Structure P
Amino acid sequence: MPPWIEYSACAVCAISGVLAAEGKRIDLFGVLVLALVTAVGGGTIRDICLDTQVFWLKNPGTILASTLAALFAFLAVRYICMPSRALLIADAFGLAMFGIVGTEKALILGASKVAAILLGIVTGVAGGVLRDVLRSEIPWVFRAEVHLYATTVFVGSIVFVLLDSWFPHNESNRFIGMLAILLLRLLAMHFGLRLPAFRMRAH
């Protein structure tokens, strides 16, 4: 996998972590912690599950990329009025990239197709879960009003695994998988698509 994909995924997720700090009265150090947790949290859990060296220990450049992106975002939001959906869009890009990064790495390290799909979901959403827990909110992955979150990674990871089975070692497979996640997430946000929420029947 080209290194720039993981660097980009970390940077985008770090930016989403910074944007998530809005209204929480968090200082620069707290914002950087939030950004780094968002950027590396999912990949860290994935690598522990795969019993392999954690990716940012092996390649500390991902931490540098995340930190620089977070600092840039921290300064930029002071001078640029961000759209109301900036956090959602940044998170969608991170979800798409990390979802397929996680699935592909799991396959490379010998995980089964089912395990690779599950680890793709973990890689995509776990950083956001940790981010939301740190800012004292219910994680997006558990909230019905956040349209099709983990479901999009599930679908995109299946697309990638199928393409990898049919067309092994094709470089376009990963980008098609990422595009599937990103488009499904953006369409869900635009049209309000969501899974049914849990409700008990009234007596």
Structure Q
Amino acid sequence: MSERYVIFTGRPNSGKSTTIRALTGLKVRIGKRPGTTTSIDKYPIAQDLFLVDMPGYGRKLGASRRWEDKTKDSILDFIEREASSIVLAVHVVNITTFLETEERLAKKGFTSLDVEMVEYLHETLGAFPLVAANKIDKGSEGDVAMNLGAFLDRISGGAPSEASGYVFPVSVKRGVGVGPLKDCFVKALAAKGFRNPFEYIR
């Protein structure tokens, strides 16, 4: 069997590396500053199955616009090239800053990068990615609900019920909400034939 992939995407400081650890136990690098992951890293996690940790894309402190564009292009190129081999995608978003970030980008004429990535994954892979709507501990219950509702509306084209089963409000750092996300993650891999998806992880 050829290589198959589970990919993780997200903007810098969304908690992507911590989410990978929480879901799989794989000890990928976790940095104290945004943008620790700067290359596409592949880790074998089961027979013919690799976890792919994508670099954080979008604005990164101290990085040039050219570097940011090159990083984003490398991510999109990998997804497009390997689309038929990607069995599952997980996107990590800092849900508490979603509306604030979207408004800031809209003023400059840009779409939310998180929405753009989820839509791209949906279109390219033919299914919604699982979404870790992370850092719910960083905002009030009302703010989190407002940001989550807006995010669901944007990624579903105004039909949030179609996407709600793929989006999981979590605080990965505190372990809140991780159980349902991990359960869905493992079941999705099992449905693809990977009954023991983390057999190589120690």
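State the single structure among P, Q that was used to calculate helix-only ellipticity at 222 nm (-39500 (n - 2.57) for each DSSP H run of 4 or more, over all residues; to 500), giving -23500. Source structure: P. A value of 2.3 for distance in nm of label points 7 Å out along Cα→Cβ at positions 49 and 73, calculated from one of P, Q, originates in structure P. For Rg/Rh (Cα atoms, Kirkwood Rh), the highest value in the series P, Q is held by structure P.
The numbers here are math on the coordinates, done by the rules we state, and not lab data. Just so it is clear, the structure is predicted and the values come from calculations on it, not from any experiment. Cβ atoms are built from the backbone, for glycine too; each structure is taken alone.
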